[in-house]
Structure I
């Protein structure tokens, strides 16, 4: 699909910049929204400050947001009032934040995903199948991101953990790192977070038992994979009825 007017919030951030570049390459009209005063952003047609989002949304087809939870909720609320669909890649929302996103989805279509990589969708399916096939195996999750990432564990890691819970059909204790004398308890899921350098994103699930080890992993080589996925989602979302969607819906599956 070409010719959409795409509003990108957080346009000068790591992910926002990648979305702007990818949208321009697809031939979309790009409107950049920056945190404070408008500034020059490569590959954009217009630039607005966040406080002028309502003006930026004029004639917009869709909003793509990679910012921080507080700003994201304000942006989505304004977009919902303007009748503009929203793709949200921001992570770190609490229950109240998620509730507000769902509330907005009653007015416009809102697609929320912790990760827009197609490979992560495949990982979620594989994790579900593996956990289901290997009852009683110990499970450990390790995720690694760049040293500037704020939320820990990552939104993707939390999505993987939810997938594990769903496959097991219970609510296992999540143990975040270990220190001192802390023997592993039956049924717990270990979670380990690493922050270093400019690592784009790595997630690994280890299942061990019965004298064997199975490892399932995904690594993103560049932010472009998430930018491309978010635009796939944006193009898919335009014209949909109001509702709360996930990236799995875009790919024709149930995982989000």
Structure II
């Protein structure tokens, strides 16, 4: 059985995946990274000990899984020289917007899994939405989960179009959290605290609230109500947020992200 895992593109997300696999015991020499940038190839070889390629060649045919980790706009260009060597492999995409039918057309393989990860994958705390074409077997699904396990959790969706919603929710989601953390730090300074104090308080609050919600059997709404006393400080804050239409604006923002994900698929992914 083939043992090589090939990555087309050696950027942050690819590094998060194979770096985690190596930490969990996979042999670095079983990982092959196609990366045109010479300086990046040298960094990957030095940091991880993986094999690298400057251009596609028959070495790619060793791979049992090919992970597509290039920018969506260069996918077709990157796939053209690889196609002759990768058709027998399971194709795993971590690219935004490139639909599975485009990967089938570019690689000749019907066995395609699309993944929408997010940036906490870099520290092993991510979550990836996954969609598999019907030709992908249960064993191959399990293999994909094992490959992505070092980056965090996996969530399968039944329809490929659902990945647009996953993109809006968790793919873009870390930016929403950072946005609110930024606002809390600014508020801290406006109220007389230092930026450092505001950062420490905001980060601990977000992290603690998230962990509490994960551990609790109660809904976020119930947890919110437990913190909110009528006429108290939290009530005043939430009333101001509701008056400003923050929740509705937040829902509209994610719908805008979903629509843009669909547009990117129409532009690059067919």
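Bear in mind these aren't lab numbers, they're just calculated from the coordinates by the rules spelled out. These numbers come from a predicted model, not from an experiment. Cβ atoms are built from the backbone, for glycine too; each structure is taken alone.
For which of I, II does percent of Cα pairs over 36 Å apart, calculated from the coordinates, equal 16?
Matching structure: I.
Using mean count of other Cβ atoms within 10 Å over residues 170-177 for the comparison, can you identify which of I, II gives the largest number? Top value of mean count of other Cβ atoms within 10 Å over residues 170-177, among I, II, belongs to structure II.
helix-only ellipticity at 222 nm (-39500 (n - 2.57) for each DSSP H run of 4 or more, over all residues; to 500) was computed and gave -15500; which structure, I, II, did it come from?
Only structure II yields this read-out.
In this comparison of I, II, the computed figure 14.5 for mean count of other Cβ atoms within 10 Å over residues 130-137 is attributed to I. Here FRET efficiency 1/(1 + (r/R0)^6) of positions 154 and 234 (r between Cβ atoms, R0 = 41 Å, to 0.05) is compared for structures I, II. The highest value is that of I. Using mean count of other Cβ atoms within 10 Å over residues 82-89 as the calculated read-out, with 23.6 as its value, let me know the right label among I, II. Going through each structure in turn, the value belongs to I.
Structures I, II were compared on relative contact order in percent (Cα under 8 Å, 6 or more apart), and the highest value belongs to I.
Across the set I, II, FRET efficiency 1/(1 + (r/R0)^6) of positions 194 and 218 (r between Cβ atoms, R0 = 25 Å, to 0.05) reaches its highest value in structure I.
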